[in-house]
Structure 1
Amino acid sequence: MGVSGVGKSTMGNLLSKKLNIPFFDGDDYHPERNIIKMSKGKALDDNDRKEWLQTLNKLALKHVTNKGCVIVCSALKAKYRDILSTKIQQNSKWIFLHGSFEQITERINNREGHFMNSNLLKSQFDILEEPENAIKIDISLTPNDIVKVIKKELLEKTAFGLFGLGVMGKSLSRNLANKGFKISLFNRHVAEQEENIAVNFKNEFKELSTALPFDNIASFVNSLQAPRKIMLMVNAGKIIDTVIEDLLPFLSEGDILIDGGNSNYNKTKERFDYLKSKNIHFIGAGVSGGEEGALKGPSIMPGGAKETYKYIKPYLEAIAAKDKNNLPCCTYIGTEGSGHFVKMVHNGIEYVEMQLLAEIYTILKYQGNSPDEIATILESWKETTNSYLLEITINILRKKEGTDWLVNKIMDKAGNKGTGNWTTISTAELGVPSTMIASALFARYTSFYKDERVAASKKISSEASSKLNITNDNLLKAYQFARIINHYQGFKLINQASISYNWDLNLSELSRIWTNGCIIKSDLMVELVSIFKTTDNLLTDNLIIQQLKTLKPSVKKVVSECVLNELAIPNLSESINFLNSFAAANSSANLIQAQRDYFGAHTYQRNDEDSGKFHHTKWI
């Protein structure tokens, strides 16, 4: 691409011969009316170009499944290149031939029989939007030198780099390769512990045949096309900063680093600002879906500068899961650490969803059901309340080892990797009552005190007295009720962060990318996509309100029966406690504020006046 006169046709023809692939000159595909217009000295407008660009795109689509081809055209605007790259973003590479106005004017004036004259050249320079994510070639070079540079970039260098080949890094690498991307792979070398990881991984899977494996950072970075796009798949924490410092000496201005781990959003913001000062772009991308999702299609939540996202968009959206409309479950979230923030809250919602199913399991087990029988009950819930976590819970409960169910042999100590902790801290810092996330986190903490729990059970707990006076339908409705409250609290936290940090987050779009590929995908999430188009508060939606009213009697019955029979159900209990507190027009907080004023002179407002004035009383 480039303005007329830069030598696109000459270089394209020469390159196609060197690569042994077809060559097409875009000028040959202009409709007759465009040629007539240009021959009269009139510039083409966007409407003139649209049909032409679509024709060239169809030409590219036709050849992309074979060896490919070389197409030359002006493509001066970004939106023109978007049309030309439709459906083949991951299989196309732009080459931008550039030179000065004087240099190209001289060339045009020396050409005979070309419909473009130098008078139109100024209009092309005026509309030219230089592509940043392209091979940029100075036309002062000789044709042979230009071809050498292009061949080296296209054939010897890769489009995308994966740094870190743990479980997720390996799965994402295979996903990228399966989508047709040529990638570079890096894993560190640790003598007698991690040796030839990248090489062995490449040799293990046929889709990685064109991938380049490395355990040397300089070679890895130099193998990538500029601007380099490197996704870091290493453990969150200080190791990210160490890796960044290791990479920096080999990076160039405009290169892009993507942190695909579960980093704390505050640290992501710090890294964003730090790398910006060095003219390196940084994206914090939450990735959900686990090992299988990373391989087959995860949900991806990239946050950073919007102008940076467009350069990694083709790669991330190609490997992402697809929603019901075949759109990628990946979208630009917002600036700074917003991508990692929403992934953090995603994990908080996930904590609750897992805890709720654990409580349902506790209740059904108490009722005398075997794991198989519990799985059958949960299977019947899929028709109205399906989710990824419900599905895997059913599979877990049916898994046997010998004559016993495997779940019975697993120690009841639940671990965590920190995101639930961060979410609980964030909800406290932002003043949002995401109480179910905190409750689910503390349930995991409680589970870890196994020895103390066993000792307490011998001294404090009573023997089971009776079966619960509830039905499976009561239990289903209580579960549905609690899930609505969980999603209300999670999205409330996200919305408050959006307001507080000026992120302008789109809750509907966020719900959409969580409808597939991620751990919390569910039928309920699909419903939220349309609900969040009209409100950012679930408790103002008439459908949600009606559902809560219908489900509320069941959750009250289930919770009361469990409390009477000493069954721990912290999240089911918290769901109804929260709504009872939240839906109370008058609460007991007036007494708390009076107490604060009594001992600390913190003042209070009165409800029998509307002045907003603060008062203090001498209580004795």
Structure 2
Amino acid sequence: MALAPLTAQSGKFIASQPHHDGSELYVSQLTPSLGEHVAVRVRVPLSFPELSVHLRTVRDGEPRVSAARLVATTAHDRWYEADLLVHNPVTQYRFFFELDGDYAWLNGEGLHFNDVADTSDFRVTVHSPAPQWLHEGIVYQIFPDRFARSASAPALTDQHADIPEWAIPAPDWNQDPIPSGEGVGTHFFGGDLDGIIEHLDYLKDLGVGTVYLTPVFPGRTNHRYDASTFDRVDPVLGGDDAYARLSAAVHERGMRLMGDITSNHTGSSHEWFTTAQSDPESEEHSYYYWIDEAPGYACWLEHGSLPKLNYNSTALRERMVEGPDSVIGKWLKPPFALDGWRVDVANMTGRWGSDDMTHEVARQIRSTAAEVNPDSLIIAEHFHDASLDLDGDGWHGNMNYSAFTRPVWAWLADQSRSVPAFGLPASLARRSGADMVAAMRRFSSAVPFKVNRDHWNMLGSHDTPRLRTLVGESMVEVALGMLMTYLGNPVVFAGDEVGLTGINGEHARKTMPWNDPSRWDEAVHDTYKSLIAVRSSSAALRTGGLRWVLIHDDCVAFVRESASESVLVMLARAPFDGAELDVSIGSGPESDATEPLEQPELLYGTDTIVVNNGRYVLPAVGPSVHIWRLR
């Protein structure tokens, strides 16, 4: 018999489909050793008419198929298990279902009734995951020039103010930054590291676990991605002593501190580059790519102020990424004691023409970080598909624009506003819930589960428009509900939690309105604080698996599951026609086959779930966020 394919594209309920992910309910060992056998399980609803289930894996490039065994039948599901040999460092697999006169495949994108490529297979890897502290509290991104100016710092109008010669000072902390054109990179507000220290208790109270700062090295811009040295902190920020004070203050509060490094390039004023230009015989000359076309050297996106580093140079590798005394290693050691690095334009690092050393450099950065601090974190920045760089042996995870940010933006986009689609010559278009989920699954299916679990998910950053500008005031809560409940780690860009707006990345880099109540939306702040607290209270939301159970144009729902907890999340952008879900909630094949549905515990929202004849009846309200603990 042929079944109608209930895929994300059909916009239907998918609670009755088989499910597998890489979490503890489905994989017996998340980080196995090479040569080890891992038990992998698949949950098959009782309504699904499979005749048999098989595991299909690829070993040394050759597919193999073996039978899975039925290990349990519960009130809602049949559970099958198969032994997976981890013969390769990254071992791919998917499930095959024999049906009556038909067959189907299950991979990371979902259920398919046609043959599929290996690209979206599930993956088990021998590579260790990110440190567990990543999942404790949210990540909070700070753009140092715009967060806070310390109480002791003179006003920029004061003749004693420390203003760089390249800067255009902003006399009013609460004015808008220049959004484009002349002065956009040099508009200077004078935030400093001691100003951040003065507000750490605010971050702790918000629920922040990790403080991430964009670059602190001196440069000739307000963003400092054009470093003139990696050996010291910009004196305008307070210098090395202030950075050490900040680190101590962050760690005293039980939080972590992440730095930002440009492994792809330096600034044109960098001491290495000025030496390289003036002396072609110098060691530093080998650090860069030299070309015939103007300006005479390779640079980031043809910006002459950002010359590109050449990792063919052994000397560069030793100085930049290899060993405790390299740039990567130095700042992880006391007194700065960073807990890891966010790596700027990681996708371009080590790539130029026929050169492709990205994976080598990523592995070396991670190796150096682990040597200095075994509990350190390395997060990459890719704005597009990062799957080819995320096997898990280099970057722990990625800034998850492709599999999270863009799909959520598109689902909740405010059609009354013309906001450019980031990086594209068009305005952001509104998409259906099915389109959002399809994009999320497409990108996330191409990397291992534990990499998806360790990604940084964002609703915006210093490089994008502000969330409130993109989706409108009424959708902020829905977007935030997705951020705080989805697989991965939430990142909040400073100011989003008080409702700041911004039409592009430069305009979004607004100052925190510490002394301007007119720019501080207390209702938005309360929403952020409440949803962060819900996430912090739930093991399933922090690290559990994710199973989609409803996909509708205007509403989606999924279950987050751990061995001890099941949480149902419903997100609606508008009222819809309601749904009754036959959702299994057992913790696995060991669950009680006769357990009745209990009344779920409302963790967030306004409506309880009605339990009717063994089904959950979802409230048909929207825009809304509802979170219920099922077990």
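Just so you know, all these numbers are worked out from the coordinates, no wet-lab data involved. These numbers were taken from a predicted model, which means no experiment stands behind them. Cβ atoms are built from the backbone, for glycine too; each structure is taken alone.
Here relative contact order in percent (Cα under 8 Å, 6 or more apart) was derived from just one of the structures 1, 2, and that gives 14; the source is 2.
I have 3.1 for distance in nm of label points 7 Å out along Cα→Cβ at positions 165 and 421, calculated from one of the structures 1, 2. Which structure is it? The structure behind it is 1.
Could you figure out which one of 1, 2 the value -16500 for helix-only ellipticity at 222 nm (-39500 (n - 2.57) for each DSSP H run of 4 or more, over all residues; to 500) was computed from? Don't skip to the answer; put the middle values down first.
On the way: 1: -16500; 2: -5500.
Computing helix-only ellipticity at 222 nm (-39500 (n - 2.57) for each DSSP H run of 4 or more, over all residues; to 500) on every structure in 1, 2 gives -16500 only for 1.
One of 1, 2 was used to compute FRET efficiency 1/(1 + (r/R0)^6) of positions 69 and 157 (r between Cβ atoms, R0 = 30 Å, to 0.05), and the result was 0.90. Which label is that? Answer by label: 1. Look at mean count of other Cβ atoms within 10 Å over residues 277-284 for each of 1, 2: the largest one is in 1.
For structures 1, 2, which has the highest computed value of volume of the Cα convex hull per residue in Å³?
Values: 1: 238; 2: 157.
Of structures 1, 2, the maximum of volume of the Cα convex hull per residue in Å³ occurs in 1.
Among candidates 1, 2, the computation of distance in nm of label points 7 Å out along Cα→Cβ at positions 381 and 549 that gave 2.5 used structure 1.
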